[in-house]
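Each structure below is given as structure tokens.
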Structure 1
Amino acid sequence: MKRLSVFLRSAGLPCLAAMSLAGVASAAPAAAETSAGTPVAVCELATPCTDKLPVKVVLVTMFEIGEDTGDAPGEFQIWHERRGLTTRIPFPHSYHDLYYNPETQVLAMVTGIGTAKSAGATMALGLDPRFDLAKAYWLVAGIAGIDPQDASIGSAAWASYLVDGDLAHEIDAREIPKDWPSGYFARETKGPLDTHRPEPTGELFVANPALRDWAYDLTKDIALPDDPAIAEERARFTGYPNALKPPIVMKGDTVSAMTFWHGARMNDWANEWVDYWSQGQGNFVTSAMEDTGTAQSLAYLDKLGVVDYDRLMVLRAGSNFTMPPPGVSPADYLLRENEGYAGMTAALESLYLVGGKVVDELLGHWDKYATTVPGSK
């Protein structure tokens, strides 16, 4: 097998020198450095690879702020620093290089923001011949807007219904019929919330409810971070008793939309949209941008047998509310939040505490979970 030398950032793990890694076509392989500066022999990109890298868990994050370590953290940094994800693997055919822990066999990715990037990154990884993903669990761990009708910022919600907020018809609200609640409605229908709902063609994905319930039961009693900043912010939501409570672990579904929407009317739309596509089974709790893209690629890859869609878990933690508190306009509140989410720090810690417990359980009993998905009958 043709080989070349590149550098992988690792924590002195000589066993990787014997591993054979292949990639996807690129003019030249991306280079990184090991902490010791020692070259590691890997397969040339775009060549066959017989020694696939085993993966037990794929950690799916969506963005990072600045550097991958040592500064203000985004979704990836805490996992990177605390989980020994020190082996950097070039991933030039996507948004961000991959990081891997050879001892735990956890692989972390940063997809980029939005459904297009998450779908592309997930497909790129799934088709990358360097990795054995057949038994891997996929944990999406990201921040989100959170509905104050359901919970406070800092709360972490396990989702099953993943509803797309972009695939639809829309007419400007200033031009809609007077009896329409909005100008947004499903394709192949005659108006908002038409009772003749078509079969979903990308508007809805369902992450294994049994696995979601197992993850929730495992983590529901975790005490989540609370601090004066988020306590002060949630105290403004008078009339929303769930928003006034400290953060909790819960079950709740998500809307994925490329547009960062905000406000009470949009919040009402999100609740109706999830209820509509889930046929009353789901409850909108968090707003995000990527999960339907990730799910779509995994659904396609499952058909190839390279991943198991039933091993997808989606965890979102509230960094900000999806609507303003009473007496504040949506524009004023959104613009203020864009300067720094009140619940950002707490949400990132919640994701790590809750998601980390699930990862530890999977790794600690891999002999069982490799062949049997939790919650399976």
Structure 2
Amino acid sequence: MKPEALPRAGLSDAERIDWLRLIRSENVGAVTFNALVRRYGSATVAIEALPELARKGGKRTIKVCPRTEAEREIEATAKAGATFVASIEPGYPPGVIAIHDAPPLLTYFGKLPLAADPGRIVAIVGARNASGVGVRFARQLAAELGQANLVVASGLARGIDAAAHSGAASSGTIAVLAGGVDICYPEENRALYEQLKTEGLILSEMPVGTEPQATHFPRRNRLISGLGLGVVVVEAALHSGSLITARMALEQGREVFAVPGSPLDPRCRGTNNLLREGATLTESAEDVTRALHGIRTLSEPPAPPYSAEGDHPGEAEVARARTQVVDILGPSPLPVDEVIRQCRLTPATVLTILLELELAGRLQRHPGNRVSLL
């Protein structure tokens, strides 16, 4: 029987506390959160199961977020003037819910309806140390997309991001932050940040007060690409964060656009390489709107691995299979489907073991539903 998705409904105050406790607990990421809630039927029951699951994965103790800590975060979020939205609530961005690792909770400032229609959202990203020509083009492209009734998403970084937000400020723009929604980074974008708090939309999955760190940006990038139907890369060096966003867009089934640049400018090597690999050449907003014409829906997220009523493997079956699964895994990421195929075990058994390993801090998840041992 196909597992049922989580219902689209509101959370009570008590449920919101438990959702926050679960996602803030040690080694619980978005994929694991969703698997736990679907398996146990609620965050409350899943929290109770965490210590035993981690023990079976090889970890003696696991830090479960205390209720008082979750209550403090809720109070701090309200004090900052921000609002929570859960993935099962109607206001949650549907573009984000369509990716496999959608955050259970987002915080936001501003106009949440700007993210309501992924068919109207296009991301623009690019170099922080952008050229003057690149900044001008990004601002102009964003303004033209706004005139075409599209909403522009980006990451509020200096350079191309800031130019894109500025160009689309009057028509609608969404900023996704790597730190807390109440932390403006970089500070030079303070005026733009304050404008977007009321006239646009600012989103984050991090707790309020969190200063952005290097490891936060790739996670932030998957949300930028996931919000809409496509990503435009204006300038990007090889191995840049903008190319990570483009790769995530491809993995999420989104369109990738690239603005050509001089082969003498290292800031254009990444975008020119995207063009070689098949990205849509972009010289105007018309190139974007033409490519997106008729593409107004996103594919449904993959079926969840667990449901409260689903088929759960017995403990004896899982115990026999643990060594087999661990032996197949290694430091190189491997698709979960390939792990199941090589083990010749039921998907429920393999997914249970992966869940235990992740809670024990022994498993790392990668984009594209791949996993590796730490």
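Rule-based calculations on the coordinates, nothing more; no lab input. Every value quoted in this text rests on a predicted model; they were computed, and no experiment measured them. Cβ atoms are built from the backbone, for glycine too; each structure is taken alone.
Couple of notes before you dig in:
- helix-only ellipticity at 222 nm (-39500 (n - 2.57) for each DSSP H run of 4 or more, over all residues; to 500) derived as -13000 - corresponding label from 1, 2: 2
- Test item: Cα extents along the principal axes in Å, for residues 59-138 alone calculated as 53, 32, 31, pick one of 1, 2: 2
- For Rg and Dmax of the Cα atoms in Å computed as 21.1, 64, the structure of 1, 2 it came from: 2
- Each of the structures 1, 2 was assessed by mean projected area of the Cα convex hull in nm², for residues 187-346 alone; the largest value belongs to 2.
- Given 0.10 for FRET efficiency 1/(1 + (r/R0)^6) of positions 51 and 243 (r between Cβ atoms, R0 = 35 Å, to 0.05), calculated: source structure among 1, 2: 1
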